[in-house]
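Each structure below is given as structure tokens.
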Structure P
Amino acid sequence: MRETESVQPLGGAFDLYTIGHSVLSLQTFLELLRKFGIKLLIDVRSNPRSLRSPYFSQPEFEQYLREANIRYLFLGEELGGRPDDPKAYRRDGLVDYRARRKSFGFRAGIDRTLNELEQDPLVLMCAEEDPLNCHRFLMICPELAAAGLEPLHIRKDAVVETQEAAEDRLLETNHLGAIAGSSLLSSNRTAALEDAYEAQAEKCAFRVDPYAVEYW
């Protein structure tokens, strides 16, 4: 995993991070946010609850953030990995990330995120520690990268993984390692990444009973 210093995205915006709360203690989680100067946490969980770590559940979680002088914004309806819209699901019941990215709600969530990024350094939060196993990387980050940003992924032990490094891991995980490290502008890398994102989504995306989708 590559470590990095703070990266300044295009357009003069602040840094955009992602994080998965996993089973971190609340104190450790808040210390991570302070370490990276986070002023706004955007919750992209469709259901802002945690049974294993209830302090990450609403409304208590927002209160803890407020006490730490960190703003909270819930965008789970727009950017969550378990959308209510049946058009976001394939016939087999799997969330179709490409289709979801084209939806009005998702676009509104991205626009809101970019607007907030003009004001403060922020973090997108979901539950999975490894971004490769989470929709925040598989569904949201490709759109942010297309907008000229490079999301920074806060991992355990306060290590930061760049978007490019995470993409290289994604390629290697899906047996496309020969493309890893190539220029971000390479058409070969772009095509390989599209295949790798789709393959990883097959393993990690939320799935419902396909018969239930038909009747929504």
Structure Q
Amino acid sequence: MKSRRIDFDGLAAFYRPLELLAFGRDLERARFCFINELRDCRRILVLGEGDGRFLARLVRTVPGAWIHCVDSSPAMQELAISRISGTGAEGRVTFEQADMLSGSLDPGTYDAVVTLFFLDCFTPEQVAAVVARVRQGLRGCARWLFADFALPRRGILRLRARIWLKVLYLFFGWSTSMAVRSLPPSEDILMKSGFRRVATRDFQWGLVRSAVFVLPDCGIAPPHCEPLPVER
């Protein structure tokens, strides 16, 4: 599937300040909310990691895991590498610059996948393609950690979310050449692909959502969203 390259390199140095200005620390809280659900995972795939804030927390939370980070932005990847430099985790983290719309994964490799504010960059058809590729790379009772923007069901909060999403898509379209202009139904696509949602937590009055999905045969207890301190 051919796609127009989304270029986040120009935003890399300013991404966190812009995020804090717009949403405070709620996007960070959404990223870290369910991270403890990965404590027993050993091979973790992280797609579109960005500037490495989640990765820095992950290598401490799951000290025995092998982590594979895939991102299309060299500048974002450099920031992520710098965040774990000197932590002793470098040997168990691999970085790959790639586009998940055309890449493939070895079957049955990972027991967890993480997509944090990543799937919203794609059309519904592209999200379905990413989910299909990722699923073939998962094994056993795999978990999918998800955080992204969302639309509340009704009322003034839905209107507020629509306005914010319009602004965000216009900004990222201008600054990164992203062609997508509306939020894909990523959670619905995950569930139609066979994943079961076992936990959610909303932030920003429903504009931001963190969730955990599992494959159908997983019999895990409902995860608990930890009020973790924010990475500085």
Structure R
Amino acid sequence: MLRHGQSEWNRLNLFTGWVDIPLSSLGVQEALAAGEEIKNYMIDIVFTSELVRAKMTAMLALTKHSSGKIPVLLPHGESQRKDWANIYSEKTFEQCIPTIEAWELNERMYGKLQGLNKAETIEKYGIEQVQLWRRGYAIRPPDGESLEDTVARTIPYFASTIVPFLEKGKNVFIAAHGNSLRAIIMYLDSLTPDQVVHLELATGKPIIYNFNEGSFCPDTFDGKS
């Protein structure tokens, strides 16, 4: 799993949520550096959120992969692209890594905080209120999602769609966001709401878990597996 690299709004200290903002120059470098760290891990399938900063992170990281395989975003929904994006060469298909984008992996939606400067928001509402919006498990910002809401959409998707690939012995790479990945780690490590709100995930730093007979165990990451 990988939290996306720094975005342009991360750089400007703005609440981002579901606003679709690309990576900053530093975020590009973070994604490439993360790719170097995981280049020797086998990857059979990729999941990303629908937001461009997560997709950029996945694509950039995989340019460094030792397999030389190329991630290909799979069409979804009812669109002409679904019919027109077929690959007709078996050889070429074998050199691709299927990549699935899912809104369930999107960042927490921050409602009316989106686009606001975090420091200015603290000045206006006070640090205690802003911390409740940002770190309270069940507290929603105005017209936004709580972390509890994010957990409620992310964990069922992970359990129903991603875990079956692990059960088939596939190696999965997830590029997503601080809060959607917190939700997954809450599930993997059986964290309480009080524990998960204090979980900090750095941008561009891989998090590895091993899956064996239905159980998850954090990997001692050395970048060589």
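No value in this document is a laboratory result; all are computed from the given coordinates. Values in this document were obtained by computation on a predicted structure and should not be read as measured data. Cβ atoms are built from the backbone, for glycine too; each structure is taken alone.
Once distance in nm of label points 7 Å out along Cα→Cβ at positions 18 and 170 is calculated for all of P, Q, R, which comes out largest? The partial results should precede the final answer.
On the way: P: 0.7; Q: 1.5; R: 2.6.
Comparing P, Q, R by distance in nm of label points 7 Å out along Cα→Cβ at positions 18 and 170, the maximum is at R.
Say we calculate distance in nm of label points 7 Å out along Cα→Cβ at positions 122 and 154 for every structure; which of P, Q, R gives the highest result? The partial results should precede the final answer.
Numbers: P: 1.5; Q: 3.3; R: 2.3.
Going through P, Q, R one by one, distance in nm of label points 7 Å out along Cα→Cβ at positions 122 and 154 is largest in Q.
If Cα extents along the principal axes in Å, for residues 58-113 alone computes to 44, 22, 12, which of P, Q, R did it come from?
Details: P: 44, 22, 12; Q: 33, 28, 15; R: 48, 31, 13.
Answer by label: P.
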